[in-house]
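A.B. asks: Some structures to go through are shown next.
Each value in this text was obtained by applying a stated rule to the coordinates, not by laboratory testing. Not measured: the values here are computed from a predicted model. Cβ atoms are built from the backbone, for glycine too; each structure is taken alone.
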Structure P
Amino acid sequence: MRHATDDEALHLGLALACAHARQQQRLEEHLGLWHGLALADFLLLRVLAQSPECRLATLPLAHALSVSPSALVRQLLPLEKTGLLTREAGAVRLRPVGRQLHGEAAQTVGAACAGAWRGVSMTEDIAFALRSQLDAVACNAAGPAPRAWQS
């Protein structure tokens, strides 16, 4: 096995950036249309939904989303006002209505992601290898992949 040449890395990096931009746009459209959520808000709800007792301290939550604590606080305000979550003593807890919305939105995201991969033939082994390679690229680019992006 060898490493990519600079030219190969350039083409792969740009293809990855284009695929990411299109997928992000697709998810933003679906989440906004069907659930009134931005992708960043869905990712926040996802991290909380996967946390013990749907609760996580503020700093680990910010780290999991790859945002600053102050950016996280700005993101939390409208979600708290709409009753999806609550802030409590240095932590954030997902409320039952937030868990329900996350579950519904996760189905939409799953369907949108499945649509993006339609027509791409791959075995389970190839899917695992691709995910491993993408995780490695994410780790090399800026530390470990945020928890919100992992299953």
Structure Q
Amino acid sequence: MSVNVRLARGEDQAFIEALGLQTALETVSPARAVSKHDADQALRRLLAFCRDRAGTVFLVAETGGQRSGFLILLTDVPDDVTHIPQAFVAYLAVRSEDRGHGVGRALIQAAIAEGRRRNLPHISLMVSANNVTARALYESEHFMHDRILMCRPIGSAEAS
């Protein structure tokens, strides 16, 4: 199956939001109990944040002339520790029926190309530790572990 990646157009925004909402809960680690409503609200906040940034690049993947996924790339948010410029994958989603057909890989490769085009030295992303499929994709594209975010539930102050 051939995958074409292009810059998003105005008419893609409804697709991006709908697919984002379909996948929002999947992006949350099981270590963090969150409702579908809260995951959806977080996605909407992310979309608003990204739309308001001049350095945001929205990419859309198509297979067979149909939209099959999207990627949001931030190019104006430096690394939070070093403050070195970077490309940052803020969100990637692929329709469930298109997974396993190279859509995610094509989107990642297009994001890397965009980062190179902008002379950014790194591309970064975050992925839930339990998302084995996504992690395997990123590692196959030569992403490496940089930092590890760890968490644990602590409950309320009264529970300790």
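A.B. asks: Work out which structure the value 0.85 belongs to, where FRET efficiency 1/(1 + (r/R0)^6) of positions 15 and 55 (r between Cβ atoms, R0 = 30 Å, to 0.05) was derived from one of P, Q.
C.D. replies: The read-out comes from structure Q.
A.B. asks: Comparing mean count of other Cβ atoms within 10 Å over residues 87-94 across P, Q, which is largest?
C.D. replies: By mean count of other Cβ atoms within 10 Å over residues 87-94, the leading structure of P, Q is Q.
A.B. asks: Kindly point out which one of P, Q the value 0.7 was derived from, the read-out being distance in nm of label points 7 Å out along Cα→Cβ at positions 23 and 103.
C.D. replies: Label of the source structure: Q.
A.B. asks: Identify the structure, out of P, Q, from whose coordinates helix-only ellipticity at 222 nm (-39500 (n - 2.57) for each DSSP H run of 4 or more, over all residues; to 500) was calculated to give -10000.
C.D. replies: Q
A.B. asks: Now, a different point. Taking distance in nm of label points 7 Å out along Cα→Cβ at positions 31 and 119 from the coordinates of each of P, Q, which one would give 2.5?
C.D. replies: Derived from the structure labelled P.
A.B. asks: If distance in nm of label points 7 Å out along Cα→Cβ at positions 39 and 79 comes out at 3.1 when worked out from the coordinates, which of P, Q was used?
C.D. replies: Of the structures listed, the value fits Q.
A.B. asks: Looking at mean projected area of the Cα convex hull in nm², for residues 47-134 alone, point out which structure of P, Q has the largest value.
C.D. replies: P
A.B. asks: For structures P, Q, calculate relative contact order in percent (Cα under 8 Å, 6 or more apart) and state which one comes out highest.
C.D. replies: By relative contact order in percent (Cα under 8 Å, 6 or more apart), the leading structure of P, Q is P.
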